[in-house]
Structure 1
Amino acid sequence: MTAPRFQRILLKLSGEVLMGQGQFGIDPATCDRVAAEVKEATETGLEVCMVVGGGNIFRGLAGAAQGFDRASADYMGMLATVMNALAMQNALEKVGVQTRVQSAIPMASVCEPYVRRRAERHMEKGRVVIFAAGTGLPFFTTDTTAALRAAEMNCDALFKGTSVDGVYDADPKKVASATRYDTLSYDRVLADNLKVMDASAVALCRDNHIPIVVFNIREGGNLAAVLRGEGTSTIVQTQA
């Protein structure tokens, strides 16, 4: 693996990625595969932090739709992200990568509280920092959390690992003729309501000049390939 184009990135994983082929929960084999790819990235000197969603366990919006109070449902979703963060921590440390989990909701017996300067020191020492519990506040998605943490950590890019290999003009799972974009502007994503990340996250990245790289994390080796500039992805950035 050649040297990546970036020095520091934030990797955003949806909770669904950790399900593997299952319908819910956490698949240890998938965690191990992702951990191996993150390790490969860190061995080039790349500094990595992560945000993991909680949709494989509980999704706040879905819970609210079923009758839960929205704020309570969102807090439940935040706790689900802590479980996923601990699963990824376990997988990373099994392959020799030092990690720290920092939670926006303090839970001292489980992980560190989120402290920006402490997180930066961890990353400078080569540790992978996994940010859990979202922003610690309801009504914000983990996409917004990822954009916020990427800005706070001065990341060069936000890599969003999904189940598709980029951003399309239609759902490629439903429309066979859907066309993938190689690059997009932030404003185009917002104006056309393309489902890259939620609008708050895209605006945060735009305002802080953080490119968003959307790629398929389910394909083995794809993270390394995209970091080399060789894999299939869509890059959302400022365009002239």
Structure 2
Amino acid sequence: MSLIDQVLARAAADPGVRGVILTGSRARGTQTARSDFDVTVVVAEQARPWRHSTRTGTLDEVVCTVEALADTSVHWRRYSFRGAKVLLDRLSGGIAELVDRQATLTAEEAVPLARANLDAYINQLYRCVKSRRDGLADAALLDEQESLPWLLETVFALHGRLRPYNKYLRWELENFPLPDPWSVVLMPDQVRLAPLCLFPAVESLARRRGHADVLDGWGSDIELIRAFAGAAGP
């Protein structure tokens, strides 16, 4: 009996279990010989909403309540459900619906997320270009690299999507492409070199999405970013 079969057999024998979800690389088909099985077991109730029940080299099992699975307030956890496979659903599709809800931004969620991350991206680039202006090349490089997470969060949110974990960035773009040119320029081997020179494209996208006020709120400081971004461009 395989490891997953053992988990499912144990879950099937427990009337308190409502669902079993496979996440991680095994669900996405990107596993290696060293990959473990990431499993979420959903139960009707427990003392804590989330808890680890097993963590070994082959199985990482988390137990959560149905109510906890329905809670989308923990942003960092949500992408883990992208591409997940529901192996057991005793809620007649209810577990699958909750998994999809975790992995999908609503328009109401995407707008403030895009705005907050756009502002943070601009802030970090402003630090970068001030360091460049002042001849502090090392500091500028570090600041530009620190802008990368904000860039990714911004662009994905502007498209109504959750930012993938770095490990799955290529998988996300290959399986769920963004409109041109983003699926190309956000590939790991490209975007890691381009947070600053991508600013004009991000600015254009943000303005089209109705976030001009975030950009214009930076006043003349935005001109410094544009100038250095143009010089850094291809």
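Every number here is computed from the coordinates shown, using simple stated rules; none is lab data. In this text the structure is predicted, and so the values were computed from the model without any measurement. Cβ atoms are built from the backbone, for glycine too; each structure is taken alone.
Which of 1, 2 yields -15000 for helix-only ellipticity at 222 nm (-39500 (n - 2.57) for each DSSP H run of 4 or more, over all residues; to 500), as computed? It was calculated from structure 2. In this comparison of 1, 2, the computed figure 0.00 for FRET efficiency 1/(1 + (r/R0)^6) of positions 88 and 128 (r between Cβ atoms, R0 = 25 Å, to 0.05) is attributed to 2. For which of the structures 1, 2 does the calculation of distance in nm of label points 7 Å out along Cα→Cβ at positions 80 and 216 return 2.5? Structure of origin is 1. Looking at structures 1, 2, which one was FRET efficiency 1/(1 + (r/R0)^6) of positions 32 and 96 (r between Cβ atoms, R0 = 30 Å, to 0.05) calculated from, given that it came out as 0.65? Source structure: 2. Taking relative contact order in percent (Cα under 8 Å, 6 or more apart) as the criterion, the top-ranked structure out of 1, 2 is 1, with the highest value. If distance in nm of label points 7 Å out along Cα→Cβ at positions 104 and 200 is computed to be 0.7, which of 1, 2 is the source? Checking each candidate, the match is 1.
To which of 1, 2 does the computed value 16.7, 51 (Rg and Dmax of the Cα atoms in Å) belong? Spell out each step's value before the answer.
Numbers: 1: 16.7, 51; 2: 21.0, 67.
Comparing all candidates, it corresponds to 1.
Output the label of whichever structure in 1, 2 has the greatest value of mean count of other Cβ atoms within 10 Å over residues 144-151. Largest one: structure 1.
Starting from the value 19.5: which structure in 1, 2 was mean count of other Cβ atoms within 10 Å over residues 56-63 calculated from?
Numbers: 1: 19.5; 2: 14.8.
The correct label is 1.
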